[in-house]
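Just so it is clear, none of the values below were taken in a lab; they were calculated from the coordinates. Predicted, not measured: the structure shown is a model, and the values here were computed from it. Cβ atoms are built from the backbone, for glycine too; each structure is taken alone.
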Structure 1
Amino acid sequence: MTTLISSYDYQLPIDSIAASPLDHRSDSKLLHYSLKESSYSDQKFSKLLDILKAGDLLIMNNTRVIPARINLNKDSGGRIEILFNRKINQDSIEVIFFSSRKPMINSYLILDDEKIFKVLDINRNYLTLLKLSKDNVFNIFEKYGEVPLPKYIKRFPVDSDKEKYQTVYAEHDGSVAAPTAGLHFTQDMINKILDAGIIIKYLTLHISYNTFKPIIVEDFLHHDLGEEYIKIDQEVFSAIDIARKNRSRIISVGTTVARSLEFCYTNNIKESYEGPADIFIYPGYEFKAINCLITNFHLPKSSLLLLVCAFGGKKNIMDAYNYAVKNKYRFYSYGDSMFLENI
């Protein structure tokens, strides 16, 4: 097995990148790929209801995207952009910053002549900030921030992104990006899925920059993926046990759910867990929790593409991506999806 990230590249026409969401979430395309039978089927995402059957288990990430990007001024002059990374405690946060010059420790970040944050620490391109408002951290971002659309979407965020770049089941604040496989579900679909006897369980992984930061080393084994916060209740593990005994499909809705579950099973965690998860999944990894994966189409040479190749096999996935390009699937966060079935 090669560990050269350059071998996980593919050519994508610019017009294949979905710059905006569809009017109706479930109108997106779904490439149903049976890995056992080596067969593709082009579907509408709403037809997932016809693919699923009673006893199947869907596991979803109920994190909520916050308006995580704020443009501020340094008290020394000059602009600075911050991107939320994680909450340290009730009053302080860690952010990634972008500025021509780094701020000074104990300096202030200002907006409209109001001091918003005090800089407590600087570590590479990370800042530790103390909030100066009585508002809680997430209220500050709701007040001043904008939806952190991925940089490959070459437009400014608009009001509709606040709803569209959010799953209908989002519940817990903390992500800087959406768990995009879940963007295709409508509440009506979820209701019909439950009525059909299909089980839905939720976990939380707060998506940080670590999920999508570029792999800049040629040998991806030297890539530092970093950790993210997860919270999983014991009932999720119980549901997996029941589905496994019944030989039902255990379907991860997105790569973040897959990483959360595989982290727990790799570390023999089978009870409620809240804390960091730092698993890096790439080809050669044997999946221990899931046997099906719903996922969008990911960037070339990314850790997310490595995970999908680990699940479906590199050649299978790269062939499927080429098929999707030729058949005008829409790629990336606001794009279409795949249902990879391995049972």
Structure 2
Amino acid sequence: MDQLLIQRTRYLLRSRFRRAQTCPDAMFVNSCRQLVHWIKNHPLLRYVVADLSKVEGEHVARIKQTLDEVPSCNGSYAPGFYTAETNLKHSSVCWLIVQGISELECLEPSKQQFVISCLGEYLNNDAYIKFDDAVSVLKDVAIDGLYEHLDEHLDERNSIYSILIKYKQRSEWFRKNRLREFAENGLEGKKGEVALAIDVQEYVLDQGVEFFVEPASASGEVDLVLKSSEGRYIIVDAKYVKNESNRSSVLSKLASGFHQVARYCNDFDVSEGFLVNFVANTTRIRLGLDTLDNFPYLNVGNKIIYYIEVNIAEEPSASKSGKATEIELSKEELISTLEEES
């Protein structure tokens, strides 16, 4: 995991939001438009805000009604008052408002100011709020609130991926034989992928992560479902490639694994998950995946599935191993195989 790339993403997040937070009032709509365009085109954040758009509550209809009615309204308007009772709903309010402001570009300046004043009134419960004060409220509440949600999401993803990378290192350095034994002969009465998944569960929960294991999803028994105190789910599933596996079986196994995690993500209504692949095959597996902050991933049905490979093969010494053989799979092959099997 490249910490510099992670820092780069967080730096970009801060700088993009800083533009909207510090711009002159006259540029506020345009700055929000630029910010929303960047978020919607980001390979990860676009799915995070898509999840925010699915959050239900009284605020959704209220904000939409304000954005629809105010531009054609003459005189005063009562936008209602802020009612979000959870952090998730607050983040949803922030996103809907910032997105709504970004779409005001076609209105004349006086109409833009009226809409912005009404949105400021909605957040501040002040029917006499001035335009410049409304902009300040929107920056302090909506812009900052959306930034905090996206930053927390990145931090959460980085934490889980970091734990899985540490698990990979521990397993490859110290526990190859033990994990092959678990896979072939069982752990806690389970064999194969399920036994290996138990080992992943034990390690993750031993790290003091503030999540708990959830029951099975509608699509089957996912290996590990973590749920934060804020109600966000994280999906971790395991696959096992045996030593005798050939190219076609590896392709089928991995395509099935990515598809399975994507279905679990749909079941729990989250935008991303993690596939941990245990490889006992001495043949190297190379996947032509995209990367995000140096994390390999496959986009399956608008779900980002991060990939972590744990090599548990019993390999000869370098002097006896000979020329390494490889199985190389492209993301196009994985997706097409996935589509054929679904």
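Determine which structure produced the value -17500 for helix-only ellipticity at 222 nm (-39500 (n - 2.57) for each DSSP H run of 4 or more, over all residues; to 500), calculated from the coordinates; the candidates are 1, 2.
Corresponding structure: 2.
From 1, 2, which structure was relative contact order in percent (Cα under 8 Å, 6 or more apart) = 25 calculated on?
1
Looking at structures 1, 2, which one was distance in nm of label points 7 Å out along Cα→Cβ at positions 48 and 224 calculated from, given that it came out as 3.5?
Derived from the structure labelled 1.
For which of 1, 2 does semi-axes √(5λ) of the Cα gyration tensor in Å, calculated from the coordinates, equal 34, 22, 20?
The read-out was computed on structure 1.
Say we calculate Kirkwood radius over Cα pairs in Å, for residues 56-151 alone for every structure; which of 1, 2 gives the highest result?
Structure 1 comes out on top.
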